[in-house]
1. Out of 1, 2, which one gives -3000 for helix-only ellipticity at 222 nm (-39500 (n - 2.57) for each DSSP H run of 4 or more, over all residues; to 500) as computed from the coordinates?
2. Which of the displayed structures (1, 2) returns the greatest value of mean count of other Cβ atoms within 10 Å over residues 16-23 on calculation?
3. Here mean count of other Cβ atoms within 10 Å over residues 24-31 has been calculated and equals 18.1, so which of 1, 2 was it run on?
4. Quick check for you: by distance in nm of label points 7 Å out along Cα→Cβ at positions 56 and 88, which of 1, 2 is greatest?
5. When semi-axes √(5λ) of the Cα gyration tensor in Å is calculated, the result is 26, 18, 12; to which of the structures 1, 2 does this value belong?
6. Which structure, out of 1, 2, was Kirkwood radius over Cα pairs in Å, for residues 40-79 alone derived from, given a value of 11.0?
7. Here distance in nm of label points 7 Å out along Cα→Cβ at positions 8 and 128 was calculated and came to 0.6; which of the structures 1, 2 was it taken from?
8. When distance in nm of label points 7 Å out along Cα→Cβ at positions 48 and 112 is computed for each of 1, 2, which one produces 2.3?
Structure 1
Amino acid sequence: MIKIREIDHLVLRVADLGKMLHFYCDVLGCSVERRQEEIGLVQLRAGSALLDLVPVDGKLGSAGGAAPGKEGRNLDHFCFRVEPFDEAAIRSHLLAHRVDAGPLASRNGAEGEGPSIYISDPEGNVVELKGPPAAS
C-alpha cells in the first residue's frame, strides 16, 4: 500500500516566465527558492511545497513539446511525497497493478534531495513518487 502524505511540488511549463513570476510571486506571495539556469528551472516556495516554472523554450521545458495550448501541455508532472518510501514495496505494489515504474533517482523536492520514481497515469500524466531527503 502506498500512503500519500502531501503534494511535494508541481511543475508548470510556461510561455512567459516574467508574467508567471509576477503572478505567483507578486500576486500570490510565493518566493524564489532557487534557480537552475542550465536546465531552465525556477523553483518557487509555495507554503510547504514548491512550484517549479520551466520556460517552454528551455532545456527542460522543450521536452514537453509545443507551448501550453491545444497542442501542448503545460503541466510536466506532479509529485506526491510518499512515507514510508520503501522502494521494493512500492515497485511490488505498482507491478501488481500493472504500472511501469522508472528507475530510482535522486531528485530535489520541497524537503531537499532524495529518492524518487516516475510513473504515468492512464492518460499519460507523469506522477513522481518522492521519498524523504537523504541524510546529510
Structure 2
Amino acid sequence: MEKVSIVYWSQTGNTEAMANMLAKGVEEAGASAEIIEVSDASASDLLAQPAFALGCPAMGAEELEDSVFEPFISEIESGLSGKKVVLFGSYDWGDGEWMRTWQERMEKAGAVIVTGAGIIANNAPDSDAEASLKAAGAELAKL
C-alpha cells in the first residue's frame, strides 16, 4: 500500500506511542503512514482503503473507550468485510480481555486481523511490543 491509515484514541499517551511505532514499521517498509486521532477520522475515507490499523486502550471493565472510539467502531463495523486490520492498544489491569473481545467482534464483521491477534502492551509499550508493531506496520505496507 502506498499510504496506511492508523486511527487511534489514547488517554495517557501509551496507545499513541504504539501508533507511532506502527507508523515507523510502515515507513521503514517504504510506504507512508497517516496517524489520525479518532475524533479527526472519516469512516468513509477509512473504509475506502483495503487495510488499516485501529488502536484503543482498555477502559473501564476492559472495554473500548465509549465516548469517541466505540461510536466510530460502530459506524465502520458494517463495512469491514474483507478489510485487513491491525488492532492495537495498551492496558493497565486485567489480562487483555478487551482486545480478545474486540478482535472477535471485528472478525464477526468480516475483518481479517493482519497479525492474527491484536497487539497489546501493559502500560507503556516495551521493546517486544515495539518489535511486534513495527512488523505489523511492515506487513500493512506490503498489502
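1. Here the read-out was taken from 1.
2. Largest value of mean count of other Cβ atoms within 10 Å over residues 16-23: 2.
3. The read-out comes from structure 2.
4. When distance in nm of label points 7 Å out along Cα→Cβ at positions 56 and 88 is computed for each of 1, 2, structure 1 gives the biggest number.
5. Comparing all candidates, it corresponds to 1.
6. Attributed to the structure labelled 2.
7. Only one of 1, 2 returns 0.6 for distance in nm of label points 7 Å out along Cα→Cβ at positions 8 and 128, namely 1.
8. 2
Every read-out reported here was derived from the displayed coordinates using simple, explicitly stated rules and does not represent laboratory data. This one's a predicted model, so the numbers in the text were calculated from it and none came from an experiment. Cβ atoms are built from the backbone, for glycine too; each structure is taken alone.
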